[in-house]
Structure P
Amino acid sequence: MTHRSLIIDAGNSMVKFAFFNGSDIENYQTYPTRSIMTRPEIATESELNKFFQKGVDYAALSSVVPEATGVIKCLIKTFVRKKLFSVQDLHLQMEIDYHGVLGEDRIMGGYAARHLYGFPVIVVDVGTAMTFSLIDEKGVFRGGMISLGPYSLLKTLAEKTSQIDMIDLEVPARNVGRNTAEAVNAGVFWTVLGALEYCITRIEEFVGRPCRVALTGGYSLFFADFIKHPVELDPFLVLRGLNVALNENIR
């Protein structure tokens, strides 16, 4: 019997809500993390309301923003009929060979890629931070790399320089900008793309063989067509990983 689940991924910039019917996404919405923290009811007052009102059997939450975790749990707990899981509650069928603090989004992105695409696989998440996570040839989470994402680079330039304003990233129309905004856009875009390709290559050298690459994150669509490595583009990767783990834990 299929069940209805609410899967939530709280990131530094955005909180993603997805209602799953079994393995299928029924509806999906994102809200700024700061907005959810200050006025969480915006989620239940939106078009998601009809899905909340139907109720959900189970919910699972991944969060890299501790300040938002409790707010979200309070928001959704009245709609969950059976159980709300955090990542710590889930028994994951994946060994993690990594001693240190590991973000829940990286765990669940790796978990999804391992199950959906096989291994070895590199999960590249292009968001506020840009992360690379390696699931090796034995299916073990081996660690990865963390750097600034496009938004963080743009914000840093705007905050740390007096004559550069914050802009929205676009695919550059020109490789050589004719004004400051165009120059910043081109510089950030091609810098991030170069870092993506180089870091993937360095991780493959570590593994000693080519790896599949799963690309996700809020900025992933900008770069998917430009990366020389073949990639599996999946903006919902973390949500799918949470849903896979949830289903395994309620069987």
Structure Q
Amino acid sequence: MSEWYQRSSEIALDDVHYAPYAPGERELNLLGPVKGKRVLELACGAAQNSIALSRWGATVVGVDISPNQLRRARELQTETGADVNLLMGDMELPRMFKPNSFDIVLSSFGWEFIPDLSVCFHECYALLKSGGVMIVATAHPLNAFVWDEDQQAVLVTDYFNPPVEVWADSIPDGHDPGTTFFHTFEGMFGLLTAEGFRIDKVLEPFPNMLPESGDDGAAKSPYAGPYWDESRDRLLKAPFAIVYVASK
């Protein structure tokens, strides 16, 4: 889905995004000053977050498993002149780096595709320097459930056992079907703290920058575009994202 996703998304190159039609890092200030810091972005996609952080003075490594995403990332890197080290790899096991290598580890909407988050969190904890920050921006557990257009409500059937979403999109031969894994708030909190992280902040960003119908969206969110248009009603009633700010 990478090429279609990039075509139908409007992702800023001068801000870090955390949720659709919501404010980014410039307003939320979850990372603090990044100049001179070493940053690892996992599941970086086309590296828009990495490029923004690099332009703010950070030393950034972006990792993604998709060659198509990384191809687009290199194009954007050339267009902006940003200096980002791009690597192809699986974010579940980022073992290609030495321990205590990074001040910040982040991913915006990569965590929900990992079958075993405890393994990933264990590796990320080792990669962070003491006092380092990890941003877990991921799909809210309510996204596991169907949106009913008639009732304008999320039909929560069993919050305590959220289903695994198997993508309906066609998958190339040789690949498993795409899957999304959802975690309750308690479950995610437990996974992070079990690895030693301290939870400093939790956000459920409201889409307060969602343009009105016919509006060109002058005050734009760093994460917007046609990809999200069909979810407008749902976004206004239930959070799409939940963001955990954790520290070592």
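Worth a mention:
- In this comparison of P, Q, the computed figure 14.6 for mean count of other Cβ atoms within 10 Å over residues 39-46 is attributed to P.
- Among P, Q, structure where log10 I(q)/I(0) by the Debye sum over Cα atoms at q = 0.10, 0.17, 0.22 Å⁻¹, for residues 31-158 alone as derived comes to -0.42, -1.05, -1.24: P
- Which entry (P, Q) yields the derived value 3.7 for distance in nm of label points 7 Å out along Cα→Cβ at positions 71 and 239: Q
- Set P, Q, criterion FRET efficiency 1/(1 + (r/R0)^6) of positions 7 and 151 (r between Cβ atoms, R0 = 25 Å, to 0.05): the highest-scoring structure is P.
- For relative contact order in percent (Cα under 8 Å, 6 or more apart) computed as 25, the structure of P, Q it came from: Q
- P(r) over Cα pairs in 5 Å bins from 0, in percent derived as 1, 6, 14, 16, 17, 15, 13, 10, 5, 2, 1, 0 - corresponding label from P, Q: P
- Label whose coordinates, when FRET efficiency 1/(1 + (r/R0)^6) of positions 111 and 167 (r between Cβ atoms, R0 = 35 Å, to 0.05) is calculated, return 1.00 (choices P, Q): Q
- Origin of the derived value -6500 (helix-only ellipticity at 222 nm (-39500 (n - 2.57) for each DSSP H run of 4 or more, over all residues; to 500); candidates P, Q): Q
- Comparison of P, Q - label where mean count of other Cβ atoms within 10 Å over residues 183-190 is highest: P
No value in this document is a laboratory result; all are computed from the given coordinates. Keep in mind the model is a prediction, meaning the values are calculated, not measured. Cβ atoms are built from the backbone, for glycine too; each structure is taken alone.
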